[in-house]
Structure I
């Protein structure tokens, strides 16, 4: 019984790690595309907005 719980917990942690790695990779790719666009188009200013809590407010 303990072994089954351990395996379930391990798989859950693996899934969380996998999602975090995917998100980090996606953010990296998007930021590189933004910088490439900025450099190619002579943009002098990038405005950013604080998106903290955006998921909660969308529901």
Structure II
């Protein structure tokens, strides 16, 4: 879930912080660190980038 606007405009020379919320059902994963990837696409310029992160499941 994107906590801000679902679409936003960022110029090629800008950076923009976006808050996201990742959730999974209880007992859906073992405790620990799980890799996730965010795929970001440019709507009209054809650009694409993948950002790597981790999802931490508490014990």
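Where does the value 14.5, 43 come from, among I, II, when Rg and Dmax of the Cα atoms in Å is the thing being computed? Before the final figure, lay out each step's value.
Numbers: I: 18.8, 62; II: 14.5, 43.
Answer by label: II.
Taking distance in nm of label points 7 Å out along Cα→Cβ at positions 15 and 39 as the criterion, which structure among I, II has the greatest value? Mind showing how you got there, number by number?
On the way: I: 3.9; II: 2.5.
For this comparison of distance in nm of label points 7 Å out along Cα→Cβ at positions 15 and 39, the top structure is I.
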Origin of the value 5.5, where distance in nm of label points 7 Å out along Cα→Cβ at positions 7 and 47 was derived from one of I, II
I
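Can you tell which of I, II yields 0 when helix-only ellipticity at 222 nm (-39500 (n - 2.57) for each DSSP H run of 4 or more, over all residues; to 500) is derived from it? Present the calculation step by step, with values, prior to reporting the outcome.
On the way: I: -26500; II: 0.
Attributed to the structure labelled II.
FYI, it's all coordinate maths here, none of it is from the lab. Computed from a prediction, not measured in an experiment: that's the story for all the values here. Cβ atoms are built from the backbone, for glycine too; each structure is taken alone.
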